[in-house]
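Structures incoming, each one as structure tokens.
Please treat every number below as a calculation from the coordinates, not as lab data. None of these values were measured; they are calculated from a predicted model. Cβ atoms are built from the backbone, for glycine too; each structure is taken alone.
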Structure P
Amino acid sequence: MLYMLDAVEATAAESVATIQAIKILLQQTKQRVRANYKFYSQDLINNLFNHPYTRVEFVQRELGVSRLTATRYLDAMAGDGVLDKIRIGRNNYYVNRPLFELLGRGAG
């Protein structure tokens with residue numbers, strides 16, 4: 001029975017550490033985007049952290065901007081290394097690589 005409590009304690013500690021790391025990453029990304037882009041918004045930052053990737057359609061819908069504007073925002077951040085732009089078929093995916101890697105570490 002004690003081993004189960006140890007397992008729960010270890011899992012909780014890992015979860016807290018992951019959440020704290022995400023919080024730090026979110027703040028760093030927020031500062032970077034705010035400092036380097038006129039199009040900074042909290043909604044954009046939220047979009048980048050809701051999932052480890054986003055698409056033009058997601059930004060367009062969540063920020064209420066045109067497709068061209070959403071593409072411009074994401075391409076600018078991909079060009080500067082904030083996001084990785086990956087083309088699969090006819091779709092572009094913009095991956096928040098640090099978040100993706102952070103979440104991947106927790107799965108191992």
Structure Q
Amino acid sequence: MDLENQRRVKELAEKHGAENICVILGGAEAESAGLACETVTNGDPTFAGPLAGVQLGLLCYHVVEDEIKNSVNPEVYEDQVGMMEMVLDVDALKAEIKEFRDQYCKYL
């Protein structure tokens with residue numbers, strides 16, 4: 001997650017309360033999506049950005065997870081995500097995000 005997005009997430013959590021924020025990721029690689037999830041839950045593991053050492057504990061999902069997929073208009077989901085979902089390793093993405101969410105999320 002780049003430094004600007006870290007700054008935005010931190011500001012939104014401060015403004016609206018971390019308990020009111022849900023981060024939805026869309027990265028294609030499980031490892032990079034997991035790194036982004038770790039960043040918004042447990043802090044920037046590289047200690048380089050605004051979330052270095054900041055454990056926001058934000059609720060975080062990947063767009064392909066059922067909780068998100070089932071809460072979006074099916075036509076919109078198919079139009080925006082459907083083609084990607086066919087080529088992604090959906091199971092790996094779900095497992096990676098769930099691991100960090102279960103370990104670090106404070107607002108399940």
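A few notes on this one:
- helix-only ellipticity at 222 nm (-39500 (n - 2.57) for each DSSP H run of 4 or more, over all residues; to 500) from the coordinates reads -14500; which among P, Q: Q
- Origin of the value 1.8, where distance in nm of label points 7 Å out along Cα→Cβ at positions 67 and 99 was derived from one of P, Q: Q
- Parent structure of the calculated result 13.4, given that mean count of other Cβ atoms within 10 Å over residues 19-26 is the read-out and P, Q the choices: P
- Structure responsible for 58, 33, 23, with Cα extents along the principal axes in Å calculated and labels P, Q on offer: P
- Identity of the structure behind 9.2 (criterion: mean count of other Cβ atoms within 10 Å over residues 3-10, calculated), options P, Q: P
- Label whose coordinates, when relative contact order in percent (Cα under 8 Å, 6 or more apart) is calculated, return 32 (choices P, Q): Q
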